Structure I
């Protein structure tokens, strides 16, 4: 399913073949938590800005509109009118973020809905059943994402439980994929490496889950409070134990600089909410650095956000106009900025792939790290 086309240093250029199309890697997955990108962006827009993979969330869709509703309507692809790959996050991170409302046991997690307080139970089997109902291309294993810092003792117990949960996820997915009424009988499971900031726990966990021979593997539990340097250190520790012939996903990361650093360490898949979140506050990424369109200096600026950008926003609208939309609280301002940031990220990944193919990734990385550090 995964074909490695080129390696430049540790940076990898590959293709991941899925039931819903081929994913060119390295890839950034555009985050549509509730089956929609925040900022009034349609799936037609996603194709225009070069999105390869859309990411939705198991926990949130289970609450609204309900995974059984989505199954009844033909699965997530049909529901949101998207014919390319979809990855569904397992809900583990949302359970982590609901610390005050949860109780973790061997069978799974008991917690309260953040919407109406009703009691919910989710374990490995339930997460797989929900994701099977959604019929996503890639389902993520149900794991516990421990907070940083956590004690060594707690992290070790959590890691061991996460491995047991992963085995249960794998067995349940195999059962679900064999059922006659399952929409996507080729749904793939990615395992998640955990272990906090402890190198021995990370490596042992990776060795254990690699033995399960899953279609892909993720590094989880990072970008949750630790420094960038610590995150890079953990990637360096884990990467040698990740299967070479499987895609590698760094969950919840990150900034353009984070992505360049992680690609140089052998990572293939990324996702992060900052792309659309920043855009909805007029904070934009460009090839020359970051900018805040609310600054007064853009009031009379008739140039596009980035004169070198080919996105629909930069082709048609000025900085001054978009700034006016934000000041007037017009939704169009957010939409135009989200389109720009999504296009920027998808184009960044295309440029990274080209640099790896041309054996120029280190030069490209050095130049862009300098560019991206600028505040315009």
Structure II
């Protein structure tokens, strides 16, 4: 009998230990989260969420002591259809939460304001869902937040200035939303990635918009205006830069061509002035097309593999070093169409390498070689003579 009593006590201790391991507030919060979300057909993420067992053993739930410290909702494996439903405000009751993410799916509704109560939150990632409404300004209270990824949703409104003031922010990824208004100034000394592309942001970038620590900057497909030369000059650690499809004006600083960038995308803006790299350009792809750049083409671009200078106002001769690199197949794409170029030193019998593309049409010369151009370059081979005569002297000086 004594042995049976001891055995029973041990079972009770184990039973209560299982259900005492998690803070009751966290337990109830997880229950609310579960009720607000479901697996999409083909997903079985919630299969392990059986509240008769320890929630710290649930898929995507990670605990320290009696607190939930990480909640990764949904099956992260490729091809998983994700979850549907809304994010319950009860998520804000998980006071120890440091990481919160949701895999791509069909999560709808607004981002709960109460997330701003999660003072331990370091990582917030809810991308490729259908979140709507604005970005809560209260997220600016999360002084330890390092990554904010709300990309590929339907968020609208402005980016709260308080987000830019977060001191520990390393990654801010808000691309592919419907955000409008201006870009706030980002103050974090540890910020490395800023991705705001495909929104409706407008206005000028503030002075000192980004700290020198930024390595990845994408602002393409917005309506941003004004000069950026002083901003870019400070960002000498950039390894990726895309400012395309905006309304930026002013000059492009020469030192930017010596940054450790693999792909420089400044096309389809209103940049003007002459392009004067400081030293030989080592960036593999440089796209300056569809701007208002003028003057002669610098021979320092001869080491670029893919060079897009089309639809500008360049004049003069194409540098011989660029032609030589093209004929040796070192340059793969050389688009010079729709400028005011007057000559190129190339033998009409020269064979353009199969691996290379050259487009010269609609300049102030008859192209000495025939090579296929993009369809959007049009059919006209040469500019009307009157345009070329009228252009003499319009060098921007």
Structure III
């Protein structure tokens, strides 16, 4: 099962994306619908709202008087938070029930307007944000919801900014253009990423690669991507896991393969093995075979580690699980920090990378060619 978080600002077109995903076969869990269900007439949730805000929010027909409630909470931050404390836990509980009822091979899309505001992004395998320019959103709200331009602008301003949403997004769908264009983008995402991602998660399988070496220029998005992945890992392991961004994508200004290297620090390999199933469920299945670190500076000595990859075909990852204090653990952090701090060392490493890439068109050959350089570098930069 793949868990996708879908969000977007008011008027961006999130509902259009949800409808298309439903047509493609996704199970849609709409938080707005659930928020209404949990305070429907006769529910315990409605009773809690009336107890908190008074009988004036209960209509004569036994249903929630939404305009009356809105008049209370829209202008009062504390009142809004009290309402959220009533509704959000009940929505999450109902969501869990619907997820449990979904088929094992389902792609479950959670349509959550306040996904970013409520900090839920790490709980999903992938976060999808629908975006549109603010003038387009205002025009839509005026045309379809009868708002004035001022009312539409105020609703947009009350939500998370586009920058905040995009910082949480694994995928951003631009819905400024036509509906046909939006559908084409959703269809491509389904076929190329969501469907194979779900299968990989279910089968505990690392997404395949073609093995061809491709070096990319420094990408300022890499640190943000690494932090999103690390947050997902921490969430899967209980929130306190020690996850670091390492490797070339962790060094600003350095060319690299477009593969995020992360390191999970553990106390022992036994702990690493105990965490393997939770990591696989979060989209980071173990790679086959024994994995070792060369103990730099200790000729011929190796140090066992665990290595996980990514089930997501759209974001390659190497997750190194190393024992704290081991030679590989020390080397990964030390080299990263030295390259961040030393411009000359960083340029020398970049030049060496270009040389190896010119000699090797495959990832395996390129990786092997780096080994003597790492040994030499470790000798010149002892931990």
Working back from 4.9 (distance in nm of label points 7 Å out along Cα→Cβ at positions 25 and 337, computed), options I, II, III, answer is structure III
Between I, II, III, which one scores greatest on percent of Cα pairs over 38 Å apart?
II
For helix-only ellipticity at 222 nm (-39500 (n - 2.57) for each DSSP H run of 4 or more, over all residues; to 500), the calculated result is -12500, so let me know which of I, II, III that is.
I
For Cα extents along the principal axes in Å, for residues 177-288 alone computed as 39, 31, 22, the structure of I, II, III it came from
II
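Taken together, the values in this text are just the output of simple stated rules run on the coordinates, not laboratory data. Given the structure is predicted, the values throughout are model-derived calculations rather than measurements. Cβ atoms are built from the backbone, for glycine too; each structure is taken alone.
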